[in-house]
Structure 1
Amino acid sequence: MQSRERLAISDLVVALTLAARRKEHELLGLQSEPWCWRRYPSGLGGDGVLRPDLFAVLGTSDYELRWFIEVDRGTEHLPTLIRKCRLYDAYYQSGIEQAQHRVFPRVAWLMSSPRRVEQLQRAIQKDRQLNPAMFTVALDRDAIAALTTAPD
């Protein structure tokens, strides 16, 4: 992981903590790497490993919101991001998270530029393997609002 990405993840943790202190949400859980990684059986008898940058559980007045969080600083090619989205789908299909917690977390992609947000949103929509409702793509500066918005 590059230092710019680590810094962005650290900034997000601070922002989530400060927002919780201001009572904008409750910070019910937070796991950084490698504690937020998840293993699951892959198709050929081996194990797949999902490696989110962060896992967060936030409480709002009406919901407990569970998130796998990816921070993108514009260094990865779009096909790489879509492959990672497919890993989330594969982990979802395993049913492991649902068996343990009765829900599957949504996946938040926090991007550094509006252009990247638009590109990834379009690519997710076009990929027939992916369920777009699983993913939220937002600018990193809008992270708190994106992470505290309940699903439709």
Structure 2
Amino acid sequence: MTIKILAVGSIKESYLKAGINENIKKLKAKFNIELIEIDEYRLGSNPSQAEIKKCLKIEADTISKYIDNSDYTIICDIEGKIISSKTLKKVLASQLYNYKRNVVFVIGSSFGIDQSLKRKANLKLSFSKMTFPHQLMRLLLVNHLTTILL
């Protein structure tokens, strides 16, 4: 059983990298965990809605290559459902242990995630109604996984 984190863009800040790597190291003691960085489609300043839509579609096509039909896919999205840590732990335990499914988390770019991925997701999860930088979201996610799974 694997937990995959598919995240658009790369982390440049050393303090975020350190926190993410420390949490992944802890999770690897119990889980097969993969963090896969997807290249962020570059847009100029002040992009049009059409350019943003094209960018999200290209990123979604790349992300989709890492998701199998049997995976339980969780999209991290501000418009998603807010659930408790206890509920998330139950969902993950059910998928990983009862159904023996891989769990895939998807963190989009600063422009979000294409609707095609949102429609395919098993769960759209919001950590808050506040917007977080997508780089920080990686740290929040792996830290929370460490807290609820270990």
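None of the figures in this text is laboratory data; all of them are computed from the coordinates on show. Quick caveat, the model's predicted, so the values are computed rather than measured. Cβ atoms are built from the backbone, for glycine too; each structure is taken alone.
From 1, 2, which structure was distance in nm of label points 7 Å out along Cα→Cβ at positions 5 and 141 = 0.7 calculated on? Answer by label: 2. One of 1, 2 was used to calculate relative contact order in percent (Cα under 8 Å, 6 or more apart), giving 21; which? The value was obtained from structure 1.
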